[in-house]
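Computed from the coordinates by the stated procedures, all read-outs in this text should not be read as laboratory data. What you are looking at is a predicted structure, and each value in this text was computed from that prediction instead of being measured. Cβ atoms are built from the backbone, for glycine too; each structure is taken alone.
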Structure P
Amino acid sequence: MYSEFPVLEALVPDILKVFRQRYLVLEQISLNAPIGRRSVAQALGLSERNVRTETEYLRDLGLIEIKSFGMFMTEKGKKTLQDVAPLIDRHYNARQTEVELAQKLGIDRTIIVPGDSDLQERVYERMGEELSSALNLFLPLGKSIITVLGGVALAKSAKYLSKNLSDNRQLEFVPGRGALGENVAIQSNTIVQEMAAKTGGKYKTLYLPEQISTQTYKSLIRESTFADVLEDIAKSDVVIHGIGLAHDMARRRGYDSIRLSELREKKVVTECFGCFFDDRGKIVDRVQQVGLQFENLNKIPHIFAFACGSRKAQAIKAYMPNAPHQTWLITDEGASNKILKGI
């Protein structure tokens with residue numbers, strides 16, 4: 001976020017949400033005039049009551065006129081919309097570097113925060129704030145299910161989500177996989193609890209080992225507790241996941257020296273969703289995991305890949321050819337600079 005916006009939000013917490021919502025209402029009227037409230041509400045995913053309140057306010061400001069045949073812009077409204085557009089672009093739209101990185105990786109959008117998390121811990125705060133802002137843009141009013149997979153970056157950034165995310169929303173955070181390794185702090189179950197606490201949402205847990213036999217898996221998913229979480233994962237509105245370094249993730253999964261050597265021979269560099277990818281983005285090894293399956297990602301409306309630090313650049317680049325196009329990558333300059341320079 002740019003420097004002036006956090007100051008404004010500290011004094012008036014809803015200012016950016018209201019600012020953007022009124023801009024979008026104006027934009028719809030400008031593009032489709034004459035247009036009715038119902039059409040604006042449907043286009044923006046807002047309630048008709050909400051649109052009525054906003055349009056009456058905009059009319060009182062002299063920005064629009066409301067007639068029986070629809071709403072349309074005044075000259076003052078047209079000029080205001082033109083003046084406000086650069087601020088919207090500055091805050092909500094991508095900078096040139098972010099556009100270039102998204103095009104290079106073949107995904108919808110990237111958000112790049114200053115610094116390199118390998119050297120500066122403060123990067124995680126900015127990453128968390130950007131994730132919070134992005135979720136605020138995408139999450140509809142009402143109930144939303146957010147599936148979260150673990151990782152160091154997410155664990156360090158989760159505490160920076162905003163309480164305002166729960167305004168007019170009922171958020172439910174669910175773990176995207178079972179327990180993995182011995183470090184409880186960076187596991188999905190722990191992170192969803194932190195995110196729920198910071199936003200005032202609810203959470204569910206999945207206290208199962210990530211890797212279990214097929215027979216055990218088929219038996220456990222019949223249990224109502226586990227089946228309930230897996231059903232919520234399938235209905236997720238948003239997925240937030242990290243991008244792991246292959247050998248770190250293999251060690252956490254208990255790979256022995258022989259299997260680690262095999263991964264090195266196959267030039268494996270990254271792991272996501274139990275899949276190990278080589279430096280060209282090809283899946284060369286896979287483990288069966290409890291939770292979100294890689295093949296189901298395309299069904300999720302919004303996906304945030306969360307990875308940072310120059311040492312993660314190659315892993316990010318290797319995974320992204322497989323990422324659904326609707327993926328947003330939240331990263332830092334340490335990783336993005338290396339990717340853009342060809343590593």
Structure Q
Amino acid sequence: MTFAMTRRALMAAAASLALAGGAQAGGHQMLDSVHFLIPGGAGGGWDGTARGTGEALTNSGLVGSASYENMSGGGGGKAIGYLIENAESNYGTLMVNSTPIVIRSLTGVFPHNFRDLTLVAGTIGDYAAIVVGKDSPINSMEDLLAAYDADPNSTAIGGGSVPGGMDHLVAAMVMEAAGKDPLGVKYIPYDAGGKAMAALLSGEIAALSTGFSEAVDLADAGEVKIIGVTSDERVGAAPEAMTMMEQGIDTTFVNWRGFFGAPGMPSEQVEAYQAAIEKMYDTEEWETVRARNGWVNIHNSGDEFLKFLETQETQIGDLMKKLGFL
């Protein structure tokens with residue numbers, strides 16, 4: 001016990017010195033470094049959020065350097081478990097996560113939930129999108145619904161999350177709002193958005209339920225067509241993409257993304273991360289990243305973040321019961 005407490009105190013002191021050194025290094029710089037833990041593979045929404053945030057923090061000079069570690073597995077549970085089990089050696093790590101941490105805790109995919117971690121800050125919102133391959137005969141949600149009515153089994157919708165997870169839930173919400181049985185949708189899960197997008201391009205699935213930001217680059221390159229977005233209005237990053245509402249499908253949805261620390265992270269380190277993230281919003285570098293990805297700024301820290309998550313937990317739990325996922 002004495003050794004553990006001493007080690008914790010030493011690590012907290014070392015973290016304080018590193019933070020202080022970063023603040024003094026250039027005046028403008030607030031942190032020496034940040035290590036991002038990404039619970040999914042390359043190409044997914046978590047990956048893009050962590051790397052985009054690191055890009056803005058380092059390019060703006062708020063952070064000296066950023067490093068990244070992809071740790072996929074268990075629908076994100078592997079990274080959460082790792083952070084909890086190795087807490088003291090990961091006080092310099094920020095793990096990105098999003099709405100699935102709420103969903104997967106409710107469904108029991110993994111035993112932990114957001115209360116087991118240090119809540120740092122919610123940072124952005126990302127709308128969901130339904131996309132099809134560039135050569136698909138489907139050009140709108142009306143076309144997709146017609147294909148589904150003609151042959152449900154051949155009109156599979158894929159996603160980068162487990163059954164009952166984020167992408168599945170969005171697909172079910174959209175289909176229910178379009179008057180279809182959400183439980184009748186053939187959903188095929190993939191480990192992270194990159195693999196799901198590859199399945200779409202190969203024709204393995206008819207459509208993909210994914211984060212809007214993940215689809216923008218490939219849509220701009222002409223690789224996919226975005227046939228519906230869950231935003232209230234069209235998004236500037238892809239102004240040609242129609243909303244679900246425009247197509248008579250009465251549903252909207254935004255997926256938050258944010259950052260968590262290991263349990264027991266020293267309060268001075270938590271506050272330093274929160275201050276750097278808050279300052280990031282005022283930089284041109286952040287606006288460049290945000291606009292490029294079509295993200296919405298949704299910033300809440302600490303207790304506000306907790307209240308936000310508890311509210312969403314209740315809302316999503318009620319919805320999942322209605323749809324038969326719980």
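From P, Q, which structure was mean projected area of the Cα convex hull in nm² = 16.0 calculated on? Provide the component values of the computation, followed by the final result.
Numbers: P: 18.8; Q: 16.0.
The value was obtained from structure Q.
Among P, Q, considering only distance in nm of label points 7 Å out along Cα→Cβ at positions 33 and 265, which has the greatest calculated value?
P
If we compute relative contact order in percent (Cα under 8 Å, 6 or more apart) for structures P, Q, which one ends up with the highest value?
Comparing P, Q by relative contact order in percent (Cα under 8 Å, 6 or more apart), the maximum is at Q.
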